[in-house]
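Multiple structures are listed underneath, in structure tokens.
Coordinate-derived values only; no laboratory data. Just so it is clear, the model here is predicted, and its values are computed rather than measured.
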Structure 1
Amino acid sequence: MDYNCAVDGSKYVPYEERTGNESVVYFTRDLSPEGLEKIYKKVSANMTGRIGIKLHTGEKNGPNIIPRPWVKNLIEKQLPDAKIVETNTYYEGDRYTTAQHRETLLVNGWTFCDVDIMDDEGTVDLPVKDGKWFDHMTMGKSITDYDSLLVLTHFKGHVQGGFGGSNKNIGIGCADGRIGKAMIHTTPGQDDMWDIAKEEFMERITESTKATVDYFGKNITFINVLRNMSVSCDCEGCAAMPVVTPNIGIVASTDILAADSASMDLVYALDEKDHADLVERIQSRHGHRQLSYMKELGMGNDKYVLIDIDNDDVRIYPKQAVKDVVPFGE
């Protein structure tokens, strides 16, 4: 793999400039328990055996996480034996230790199914094939207890990653709280635990994600919920910046790059006044490098067919999908 060509992660690549094959991405405007359940069915064929649901369960009373009733309905109707899976955080906060994490889960209402804090009893190393930064990533130990993984993501901004989609959800979210997350965030020997940023940070996240994606193979699928999209991640909890980006809908795919690319395209398809804050956050942190590096690592396609499941599964384009969105707060 040629790593000599510098890639500017601040640049958005329009769809028509992309090359390669197309994957299928499903889309619904129905932001509800029923909408989530309906779109899950479109990408659920390989969800077999012991199923984990990788979900950001949020800091205490976080206002923007995926609503608990949506997830409860999905588990009760489609995934009765599944467990939500999480790991402890690298920063000291509401989820830094397992005890703190358990308390936060209770506060936030994640009480209707089992929640597995995967690094509670240690770690496991998963290989990173063709990585520039890593040959392995240290994960929560119990990730290997699962046969399939549903990556259920609240798509939003991120203070350092620019945006948090499926890639960030499992790239950081499956790495254990002490070793793996430090590998992604911090140069060894540095006092600043957040010293890695921009292109290198995006690449480290993505290599961690690749370890998880390769481990599960065909038994992994991705859903991004484009709702309450603050420029802040859910890890900021009640301190998150106010939401000003309109709600859009839900996308789902068995291709992680296609899911995150379609989500990005839907944001960019909004009127400039509606997406300005989120786009500035993404570009200023060079978040687009997450997408280009996934493509370089052969993790999927950034071209896709967007299927509108609200209207007889017809193909649509992002501008069509967002034409009737309502500005946030109206």
Structure 2
Amino acid sequence: MSATEMTRRHFLKAGGLTLGACMTGGIVPAAAAAADTRATVFFTRDLSAAGLCRIYERIAHALSGKVAVKLHTGEPKGPNILPRDWVKTLLPHVPQPTIVECNVLYPSPRQTTEGHRETLRINGWDFCPVDIMDAEGDARLPVKGGKWLKELAVGRHLLDYDSLLVLTHFKGHVMGGFGGSLKNISIGCASGKVGKEQLHREGTQLWAGGPHFMERMVEGGKAIADHFGPRMAFINVLRNLSVDCDCAGVGAAPATAPDIGILASTDLLAVDQAPVDMVYALPEAQRHDLVERIESRSGLRQLEYMRELGMGHSTYELVTI
């Protein structure tokens, strides 16, 4: 049975989400999960700066020292990026925070550090330091157990940080099906000139998508996760749920799914499984476009392969705050 069929069966049987209860993701049947293998995922419907700060406090214990805050700062005037005032309110709660980014591979002002910094200015990211981590080149992190990659080239400055807070606008994605915390650390921390090509190239083909791309993206995320170990925390913000990534900028399709809330965990797989489950639990008319984008790009392979590589738990207890 495919991952898609199992996801559909789960929600037909469950008939929706019961917030605050133990949830099973679409890939692992409930009977297969022991109670002691569940992750904890926190959830709030409060889509505001205050809601973001409250949910951050539930996972803040994982972070110490100098903290890199990885978020997507967006293409010029992108309509769906995280509200700057939310991030400005959150950062004083984070130990020694610096927003971090890397340059991009696709055609964009953000292909160069100079253009990237101008885009940061346009988009209002001028209230705190932003480190373009590959401005001075790459560092190589090993990919343990990968079948596609043995190492990933990341922005060299990533090695300057003790912990990583992954602050993600969860949404669809033209190649990944969906973009959650895994994509934010994998594609987002890969260097623009080398690492992003490693993830997007299959043989002689650049921008190769499908299940193999999902696996390469997961392997890239594993390099980051192995590097930081337990010193990572993840937040997914479910608002402006366009089928397109924030890399689409002003060309992103309008959202057809409703805003849902904010999720947080110290478990990478669980924090990406939970928003996918929430999207699938929406009424058909509201979930249709985003589910079509996920399934047409083999996006569920992200979750399945993370489980295979031991990068977290598909089953979780959802705790509403």
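Given a value of 99 for volume of the Cα convex hull per residue in Å³, for residues 102-157 alone, calculated from one of 1, 2, which structure does it belong to?
Clearly, the read-out refers to 2.
Ranked by mean projected area of the Cα convex hull in nm², which of 1, 2 sits at the highest value?
1
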